[in-house]
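As structure tokens, here come the structures.
Any read-out appearing in this document is the output of simple, stated calculations on the displayed coordinates, not a laboratory observation. The model shown is predicted, which means the values in this text are computed figures rather than measured ones. Cβ atoms are built from the backbone, for glycine too; each structure is taken alone.
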Structure P
Amino acid sequence: MRMRRKPNLDARLERCAGQLVERPEEYAGRWREAFGGYAAVEVELGCGKGRFTADAAEAAPETLLVAVERDPSALVMAMELARARELRNIRFILGDVGMLGGLFAPGEVGRIYLNFPDPWPKSRDAKLRLTAPNFLRRYAAVLAAGGELWFKTDNTPLFDWSLNQFSAEGWTLRDVTHDLHANGLTGILTGYEAKFVAEGLKINRLVAVKAAGTKTLDDGEVPRLRNASLCDARGYEESVETNAKKERA
């Protein structure tokens with residue numbers, strides 16, 4: 001669901017103009033040098049209101065974090081947060097994952113963050129999930145060899161389905177967990193994540209590494225997705241039941 005348009009949105013966007021990249025395709029292949037000679041480039045897909053964005057940028061000042069968000073009302077809140085915290089190593093793009101190949105040169109990105117994407121539970125919509133093969137190949141195309149995709153979701157059915165997609169597309173998986181915060185809060189949280197954890201919902205997480213055999217868009221036809229429905233839209237009930245069974249075992 002898209003956010004309601006924020007009051008004075010245009011004026012607020014203008015005040016953050018220094019952080020918004022208007023023609024991002026012009027920087028493909030030269031993001032690090034163009035914005036201050038950073039050691040690495042990382043990308044967050046769907047930054048929302050920017051809690052994770054700001055915290056991640058603050059934790060790694062030597063890295064340029066490029067945050068992509070398609071909802072201008074969410075984007076302006078993320079930019080205002082970064083501006084208030086005086087974070088200089090973030091740039092924002094108003095757009096979506098479909099633009100990815102035109103924004104970065106092959107191998108330019110060291111890491112991609114994909115946090116709590118829409119699960120698109122119906123089988124007919126499976127191709128829209130951001131862990132579907134057509135998207136995984138886009139990520140692989142811009143990631144460097146050994147580059148990483150960090151994926152988190154509260155939706156256990158989506159996570160388990162995604163595990164199969166990563167494996168089939170030739171990614172190496174590590175740090176796979178169905179309960180990221182089992183032993184206390186781990187890593188940088190998004191706003192949604194903090195809310196879900198407070199509700200008692202367990203968080204799924206994995207790191208997918210681009211390997212020699214990881215497929216890109218150059219590797220032929222993308223497989224069609226069949227019988228790909230998820231059991232529910234959010235995964236809450238499934239997550240609760242799955243974890244209850246594990247604890248009883």
Structure Q
Amino acid sequence: MITLQGVSKTYSKNKTKALDSINLTIPDGSIFGFLGPNGAGKTTTIKLITGALETDGGTISVDGLELPARALEAKARIGYVPDNPELFARLKGIEFLNFIADLYGVDRDARRQRIETYARRFEIADVLSSRIGSYSRGMKQKLLVCASLLPEPSNWILDEPLVGLDPQAAFNLKALMRERARAGTCVFFSTHVMEVAEKVCDRLAIINKGKIMFTGTLDELKELRGKDGSLESLFLELVESGGGEA
């Protein structure tokens with residue numbers, strides 16, 4: 001479980017708050033979608049949770065481990081897929097996976113089995129001996145997904161994970177997200193693809209201009225807006241109206 005209480009963040013070059021006292025509870029055993037326009041604060045939120053940034057105020061905890069005091073312990077419980085698959089171009093795919101496994105302390109037998117399983121599932125087993133610099137964006141994205149799962153994390157965080165993936169890989173990723181949620185993992189992902197969020201998410205949070213405008217299920221969003229409709233139409237209406245947190 002991941003919790004954020006009163007979390008704020010302001011970048012030094014911009015006096016506008018990237019995040020303004022947001023509260024979120026992301027439970028175990030579910031797929032939690034994080035939606036918002038460009039620049040709304042999605043990636044900032046994820047970077048704060050993963051410890052890449054520190055808050056200006058408020059508290060963040062991962063499985064009860066508060067950041068930054070217990071950041072290393074918290075990071076050990078997170079598998080992270082960033083929004084930009086910039087990797088070590090000179091490393092081979094298998095070298096990168098072993099590097100990640102070493103960081104998390106995954107033993108040899110477990111890593112061998114997991115690398116084989118996930119590389120086959122995402123159809124990159126035949127390129128792991130090649131340098132990452134020769135990979136397409138989609139192949140890099142698949143490699144990152146595989147790497148994020150090597151420690152079998154209790155919290156799986158994905159920032160725009162479907163960008164660059166072919167249809168089969170996207171299908172496999174969505175299926176894997178559901179499998180991980182059913183196994184009790186906290187699955188938290190940001191996306192711009194409303195159709196995907198509508199189909200796979202158990203709960204949603206909508207953020208705009210650094211403020212949480214809604215948290216709950218799609219049915220609860222429909223009830224809040226007083227109408228039926230697609231997630232896309234309800235999302236656009238809520239963002240345009242500037243509705244407050246629910």
Here FRET efficiency 1/(1 + (r/R0)^6) of positions 85 and 213 (r between Cβ atoms, R0 = 41 Å, to 0.05) was calculated and came to 0.50; which of the structures P, Q was it taken from? P
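One of P, Q was used to compute mean count of other Cβ atoms within 10 Å over residues 29-36, and the result was 14.2. Which label is that? Kindly include the intermediate steps, with their values, before the conclusion.
Working: P: 14.2; Q: 21.8.
Only structure P yields this read-out.
Which of the displayed structures (P, Q) returns the greatest value of distance in nm of label points 7 Å out along Cα→Cβ at positions 93 and 125 on calculation? All intermediate terms of the calculation are to be shown ahead of the outcome.
On the way: P: 2.5; Q: 1.1.
Of structures P, Q, the maximum of distance in nm of label points 7 Å out along Cα→Cβ at positions 93 and 125 occurs in P.
A value of 5.3 was computed for distance in nm of label points 7 Å out along Cα→Cβ at positions 61 and 229; which of P, Q is the source structure?
Numbers: P: 5.3; Q: 3.8.
Among P, Q, the structure yielding 5.3 for distance in nm of label points 7 Å out along Cα→Cβ at positions 61 and 229 is P.
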Consider the structures P, Q: one of them gives 3.6 for distance in nm of label points 7 Å out along Cα→Cβ at positions 141 and 181 as calculated from the coordinates. Say which. P
If relative contact order in percent (Cα under 8 Å, 6 or more apart) is calculated for P, Q, the one returning 27 is structure Q
Identify the structure, out of P, Q, from whose coordinates helix-only ellipticity at 222 nm (-39500 (n - 2.57) for each DSSP H run of 4 or more, over all residues; to 500) was calculated to give -9000. P
